[in-house]
Structure I
Amino acid sequence: MSLTSFCGAQFPLIQAPMAGAQDSALAIAVSRAGGMGSLPAAMLDAANLRQELQTLQSSGLPYNVNFFCHQTTTPTQAAEAKWETALQPYYQEFGIDPASIPTNAGRRPFDEEMAEVLEEFSPAAVSFHFGLPKPSLLARVKARGAWVMSSATTLDEARWLVAHGADGVIAQGLEAGGHRGHFLDRDVSRQSNTLDLLKQLCANIEVPIIAAGGIAHAQDVQAAMAAGASAVQVGTAFLLCHEAKTSALHRARLSDANAPTALTNLFTGGLARGMFNRVMQELGPHNDAAPPFPLATQAIAPLRKKAEAKQLDDFTPLWSGSNRSGCFEGPASEVVQRLAAGFVN
């Protein structure tokens with residue numbers, strides 16, 4: 001089955017959903033240029049999701065909606081105290097009383113309320129991160145005719161996704177920016193770069209495989225398609241586009257193509273790839289004091305707010321893939337056209 005013919009896009013190119021750095025404007029720009037734009041929904045409430053989907057639906061273009069499927073973890077007093085202790089020197093520096101910080105997970109898993117909103121619309125595709133929703137919710141998504149895909153970081157995860165109803169699998173290599181989609185095994189040493197993972201999946205999985213991670217230019221697209229991908233998913237290359245909502249601080253750092261990245265759990269508790277900043281340097285990219293995803297978010301949020309008010313990115317999650325050479329300050333349509341050259345035989 002052709003991914004492009006099924007989902008209606010001109011090119012088998014999916015714009016990766018990037019919560020906090022985009023809304024429907026980027027998705028529409030990508031879809032209008034021949035790719036398939038994506039809307040990240042993990043940080044939206046039901047009302048905002050409905051508003052964004054109304055905008056996407058009215059465009060008449062194919063689009064993807066992305067949801068997280070993480071298990072909600074109940075915070076414990078001991079875990080919160082451990083994280084606050086690690087952040088205490090920064091609270092003192094910025095004059096923040098940790099007792100004043102509200103408790104809020106910051107990321108919402110796909111649930112009945114979000115499924116009800118989604119049923120009002122007809123997205124070409126719906127993608128998930130951290131596995132798949134429970135069968136009853138997945139059935140509601142499929143009943144609307146959406147093509148369902150989810151991220152896998154290992155062959156075991158890909159097999160699980162296919163066995164539980166995924167129509168396609170996103171092969172998320174280690175080069176990818178943002179949150180790792182792992183859900184069976186969080187051992188990063190078992191995970192692979194994009195091309196190696198893609199080859200493993202294509203040899204063992206019979207649904208379409210979408211390559212994600214490190215794809216910045218037409219030659220990267222060519223390599224992924226030659227390795228067996230049915231499509232590619234690209235995020236970082238779009239972060240500097242006019243239609244992205246990437247902050248000025250984040251944009252400034254993305255312009256440095258040589259700045260190193262690392263997997264860090266400091267900002268949400270889940271491993272995600274971003275560029276180094278002060279807190280990553282001082283606490284280490286991975287710190288055992290950070291509670292599980294997404295519970296680390298609220299404790300570090302006021303530090304981010306205070307620092308950003310001073311034009312500092314010390315506590316800002318600077319999500320980025322390891323390859324920023326394709327970042328382009330211009331219209332998203334230009335990025336689509338540059339990448340689409342890789343589909344020409």
Structure II
Amino acid sequence: MKILVVDDSIVFRSQISASLSGVESVEVVGTAPNGKIAIQKLLQSQIDLITLDMEMPEMNGLETIKEMKRLGIKTKIIVFSSQTVRGAEAALDALSAGADDVVAKPSADDINFEKAQKMIEQALVPRVLQFLKSGARPLKSPSATQIFSQSPASSTSLLQKKNLKNFLPKAVVIASSTGGPSALEAIFAKLKCEPKIPIFIVQHMPPVFTQILARRLGEISGLTVHEAVNNQEVLPGHVYLAPGGFHMIVASLLGKLYIKLNEDALRNSVRPAADFLFESAGSIFKNQLLGIVLTGMGEDGAAGSKYIYDLGGGIIIQEKETCVVFGMPGAVFMNDTFDDIMNLDEISEHLRSVII
């Protein structure tokens with residue numbers, strides 16, 4: 001995988017390049033101090049992936065993404081953005097414009113070089129490897145029909161899958177990671193209704209980023225969307241997004257439901273972890289819970305989906321062709337613990353039909 005590092009800071013260019021050095025099958029083939037120079041290099045050479053700073057002179061990150069789209073450059077994009085409200089807003093704009101993933105940028109003011117490089121390495125390398133594993137260049141993916149025909153399940157198992165058109169849940173849980181913010185926005189933009197049941201979401205993002213994402217989902221859907229708060233009472237029709245850095249579970253006390261947040265150990269190398277949410281909600285709603293697993297790297301959500309599926313709840317996974325990374329839905333698929341595969345429009349339409 002050939003990578004171009006784009007950042008106006010020579011320090012961050014050095015840290016990012018050093019973080020990727022030694023990673024098998026990965027080569028940093030160049031750097032650029034702004035988007036204008038990056039575009040020139042992208043047109044001259046085959047680059048599989050770029051790391052892209054958002055705030056740069058000449059041409060900033062968002063302008064670079066839009067220019068890449070205009071020119072038809074298909075290179076994968078991992079955005080680096082500051083962990084501030086302004087940075088989070090810029091990162092979400094970048095994801096909406098076509099970026100594939102986002103990494104929080106360490107602050108140059110309060111961190112030494114070695115520690116910053118280690119933080120970048122821990123956050124960036126797994127994201128690079130997810131594209132290396134799936135292929136950096138876009139590939140034609142199987143349709144939903146083809147995926148079902150390739151299912152590891154027997155024909156008898158497939159016949160036992162629930163018809164979700166007749167399944168009316170009392171709550172919905174959603175898991176997403178790489179590509180998730182754009183997928184969630186696409187789904188919520190078409191909901192515009194008055195839901196009768198609660199919706200809980202785990203999106204793998206840093207603190208502050210989840211706050212801005214919750215606000216955006218509320219604005220585009222008209223629903224009441226919260227970045228969840230510890231001990232917050234769960235109300236019908238409200239949406240709860242796990243805050244970055246905290247696991248979110250659903251708990252019952254004296255006939256009422258509450259959000260519980262904690263900073264327990266990482267699970268599936270992430271916090272928040274969707275498996276905790278799925279399992280806690282499953283223990284309460286039993287066979288009246290609908291789980292949805294969207295695009296994302298890793299296997300978070302697979303254990304939780306199995307837990308819900310075994311209880312008799314419903315599970316939908318996003319189809320491979322519309323995923324940025326098929327890791328999370330793919331893990332559920334390989335376990336054969338799902339009832340249906342849908343694209344984003346179908347998920348939105350189905351979700352709207354069961355929450356009102």
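The numbers here are math on the coordinates, done by the rules we state, and not lab data. Computed from a prediction, not measured in an experiment: that's the story for all the values here. Cβ atoms are built from the backbone, for glycine too; each structure is taken alone.
Please compute mean count of other Cβ atoms within 10 Å over residues 50-57 for structures I, II and give me the label with the greatest value. Please list the in-between numbers first.
Values: I: 17.6; II: 22.9.
Largest one: structure II.
Comparing distance in nm of label points 7 Å out along Cα→Cβ at positions 10 and 314 across structures I, II, which is largest?
For this comparison of distance in nm of label points 7 Å out along Cα→Cβ at positions 10 and 314, the top structure is II.
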Which structure, out of I, II, was semi-axes √(5λ) of the Cα gyration tensor in Å derived from, given a value of 31, 22, 20? I
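Work out FRET efficiency 1/(1 + (r/R0)^6) of positions 18 and 290 (r between Cβ atoms, R0 = 35 Å, to 0.05) for each of structures I, II, then name the structure with the largest result.
Details: I: 0.95; II: 0.20.
Once FRET efficiency 1/(1 + (r/R0)^6) of positions 18 and 290 (r between Cβ atoms, R0 = 35 Å, to 0.05) is tallied for I, II, the winner is I.
Have a look at I, II and say which one yields 0.95 for FRET efficiency 1/(1 + (r/R0)^6) of positions 42 and 162 (r between Cβ atoms, R0 = 41 Å, to 0.05), as calculated.
Values: I: 0.95; II: 0.35.
Matching structure: I.
Starting from the value 14: which structure in I, II was relative contact order in percent (Cα under 8 Å, 6 or more apart) calculated from? The partial results should precede the final answer.
Values: I: 20; II: 14.
Computed on structure II.
Of the structures labelled I, II, one was used to calculate FRET efficiency 1/(1 + (r/R0)^6) of positions 66 and 250 (r between Cβ atoms, R0 = 41 Å, to 0.05), giving 0.55. Name it. Mind dumping the intermediate values first?
On the way: I: 1.00; II: 0.55.
So the calculation was done on II.
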